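These notes open a run of structures that come right after.
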Structure P
Amino acid sequence: MTYNNAYWIFPDGEIRKLGTDSHISMVIKKPQKFGLKRKQIEACYQKHNERLYSEKKAREEIILQLLDKGFIRVRLYPDKYWSINAKDWSNDTKKLLAAWAEQAKTIKATGQYMNVVINTYQRRICNYTLADLYLRRHLRNS
């Protein structure tokens, strides 16, 4: 399976496309890039009695740890919407998403008016389009 329209956005602004990795497999393959150690990841999977790379409770716990650190998880549900998981709806999050949206709006499969659903810890769901996020950046800079 390919994850061409799935990303990790790093707290420093790096936008990493998944390619053939899932979100969790990218973390497991390069834990140091995410500020983790392989042993931490393995211990989390053992704690939940799950197989490494499985997408159950351990995966959720690890992703929440990363969101706590400021990482943002992005995934496209084709012909539906972009799903974004972030810790909060802070100015830092908005800035990172604006930079991502500037790149993502050129994806032919989605276009700039694809719906974006942003899920934060507060369980507040904000509906935007890529254009809304992208324009937010340009309105702020003018």
Structure Q
Amino acid sequence: MKFEFSAGGVLYKREKDKILILVAQHSQHHGWVFPKGLIGDTIKGEKKEETAVREVEEETGILGKIEKELNPVTYWYQFKGEKIKKTVYYFLMRYVSGDTTKHDDEMENVEWLDFNEAGKRLTYKSDKRVWEEAKSMLNL
């Protein structure tokens, strides 16, 4: 059994009287998710907050500013026959700058969705759980 730790973000931005939520479609499994990545995979000693901001920007082209930490999500998956327990630290982030067309190859699509549509697009239970918490923090 192996343990993995990742960090990512639930990004939002306000446009006029709307709130938009950033979601991404993964290039390998094609599921719609919130962006995240392994802590310390490219920068040794990187903090989870730094990983979250970096991974969100790499995967989506969007720079976010952390506002609040969300409850971590833990789930199991199998990779090449090995059972892996993954913990993901998510942060609620506000849009700062960027362009979704500048995302890396790990994501095949990146979209800003209307607040009421975001939860419907998400593929996995773990992302849906995080979304429920983030929604309550946005006070809508």
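Since every read-out is calculated from the coordinates, none of them should be taken as a lab result. It should be emphasised that the depicted structure is a prediction, and the values quoted were computed from it without experimental measurement.
Name the one structure among P, Q that Cα extents along the principal axes in Å, for residues 36-115 alone of 42, 28, 17 was derived from.
P
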helix-only ellipticity at 222 nm (-39500 (n - 2.57) for each DSSP H run of 4 or more, over all residues; to 500), calculated, reads -11500; among P, Q the input was structure P
Once relative contact order in percent (Cα under 8 Å, 6 or more apart) is calculated for all of P, Q, which comes out largest?
Q
Ranking P, Q by Kirkwood radius over Cα pairs in Å, the structure that comes out highest
P
